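Following this line, the structures themselves.
Please treat every number below as a calculation from the coordinates, not as lab data. In this text the structure is predicted, and so the values were computed from the model without any measurement. Cβ atoms are built from the backbone, for glycine too; each structure is taken alone.
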Structure I
Amino acid sequence: MSRKEALELLKKYIKNDRMIAHCIASEAVMRNVAILLNQDAEKWALAGLLHDIDVEITNGDPYLHALEAENILKPLNVDDKIIDAIKMHNEVAAGIPRSTTFQFALACSETITGLITATTMVYPDKKVSSVKPSSVVKRMKEKHFAASVKRENILECEKIGIPLPQFAEIAIKAMCSVSDEIGL
């Protein structure tokens with residue numbers, strides 16, 4: 001599946017522009033993480049782009065979200081490892097612990113995009129280019145951490161051998177590369 005086809009598919013299921021931007025940001029982060037880890041960057045990026053394809057049709061239900069994605073993607077012959085990573089990014093629905101580098105990477109990559117997006121909101125210019133890795137690390141330690149972001153998922157970057165400050169830097173750079181597309 002090409003990126004163009006994947007983006008058209010995503011837009012068929014997701015109407016909220018902020019959610020589409022989140023998926024594009026996750027795609028960029030996954031591509032950069034894959035390159036760093038010497039993995040298939042296009043496969044990982046596709047998982048990042050499509051990871052929330054079912055979020056609107058499941059109303060974000062934590063017990064359904066990501067499982068419905070499998071029903072959408074399987075008939076399109078999307079690679080099983082991509083589908084598994086998408087399913088596993090939501091540990092509540094899958095009910096099975098993540099076990100592969102690909103699964104850990106998607107969970108932490110898509111989660112940090114939310115934290116970085118939330119962090120941009122505290123800057124006057126509201127641009128991802130204003131965010132520093134140290135700001136992300138600091139926000140991770142705050143008591144009133146971003147409500148929709150799971151700290152544990154971001155910390156899974158350590159399980160794939162990337163320290164949090166380095167992971168934050170990779171994610172910020174990736175999001176800067178698509179800042180016009182995501183509106184940040």
Structure II
Amino acid sequence: MTSPAPHPEPLRLHVGGETAKVGWKIVNIKMLPGVDYIGSATDLSAFADGSVDEVYGSHIYEHLSYSEELLKAFSEVYRVLKPGGVFRLGVPDLETLCRLFLDPGLSLEKKFWVMRMIYGGQTDPWDYHKGGYSAEIMGEFLHASGFREIQRVNYFDLFQDTTTLAFEGTPISLNMQAVKPLA
């Protein structure tokens with residue numbers, strides 16, 4: 001990863017993002033147009049402790065192992081956030097997807113799509129899901145990483161991404177917001 005230049009405006013990171021947006025810097029494991037920093041969600045070493053105002057990640061944290069990588073990624077977010085900084089993330093809502101999958105009225109083809117939302121599209125080496133989360137479970141991971149003011153939110157209204165995805169009229173994203181305490 002390259003070292004970021006000093007930012008006079010607030011520094012906002014979109015981890016796993018692909019589309020440039022004014023006021024946000026993109027960190028992605030893939031070199032894509034618009035990506036500012038190449039790197040993993042588990043290694044934000046290009047950013048100093050307490051240097052970031054906000055971190056956002058849409059449907060990337062389920063790609064990390066819950067046994068090791070998720071807490072490592074969350075501790076990196078916690079480390080780079082300024083006190084009072086906000087962490088927003090969305091992952092597939094496992095409870096919702098399980099209910100959809102068990103719906104006897106859902107066709108086999110639609111159940112296949114629900115299965116893909118649970119396990120990942122598996123279109124490249126990074127497109128596999130290693131964890132599934134409910135609000136309660138994700139809240140515990142966030143709390144264990146030091147975050148407070150943890151809450152589930154309906155939407156963020158920041159990017160046009162998977163955090164707003166609905167399947168058969170049902171929102172499938174578990175959207176959470178947490179704050180790094182001031183002290």
Structure III
Amino acid sequence: MTSVEKVDDRQILVLWVPGSETRPHRAPDGSEKGRRVYYVRLGSETVNAEKNGVLDQLMQLTARVPFDDRRALQATVDDLREGKTREFLKDIRGGLLQETDTKSLYRKLRIATPVNGHDVPKNIGLLMFSDDPELWFPGARIEVVHFPDDASGNIIEEKYFRGSLQDQLRNALAYLERFATTRP
């Protein structure tokens with residue numbers, strides 16, 4: 001997917017290349033026979049995974065789907081909040097804000113995916129755009145502990161931030177700004 005975005009009064013072309021669910025992939029090795037091999041990035045170089053002894057590691061790694069990309073079969077897309085999704089897109093000035101169809105929006109953001117004729121949310125969608133991620137992920141909250149200067153470590157103030165990930169971050173940062181000090 002591509003989109004044209006405006007950054008600092010300049011237009012840039014953004015190429016969206018999401019992680020593949022059917023990885024790893026092979027590419028032609030450049031020989032005339034058209035042999036296909038697995039490539040990986042090692043530092044700043046792209047190398048043949050087999051020749052560099054990392055093919056086994058690659059296969060083990062790719063057998064696991066990252067947590068945020070996993071389908072949340074215990075939830076439905078109705079557990080995602082379109083308003084939170086659009087608020088996030090507005091905050092980041094996302095080009096998908098103009099998308100009017102909710103199902104299409106969720107698919108383009110890759111926070112929902114089709115399964116057996118209906119869409120299900122992905123874990124990242126529930127973390128970012130549900131009212132209460134802790135329903136699905138116990139402990140998915142930010143906890144801040146403050147030891148006041150004059151308490152000698154005996155008295156602590158605990159504060160919990162719940163809600164969608166961006167709500168947690170926004171509220172926790174606002175809370176922490178109360179303790180921020182600047183020095184000359």
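For which of the structures I, II, III does the calculation of distance in nm of label points 7 Å out along Cα→Cβ at positions 45 and 109 return 4.8? Walk me through the numbers on the way to the answer.
On the way: I: 1.0; II: 4.8; III: 4.2.
Structure of origin is II.
The greatest value of percent of Cα pairs over 29 Å apart among structures I, II, III is that of III.
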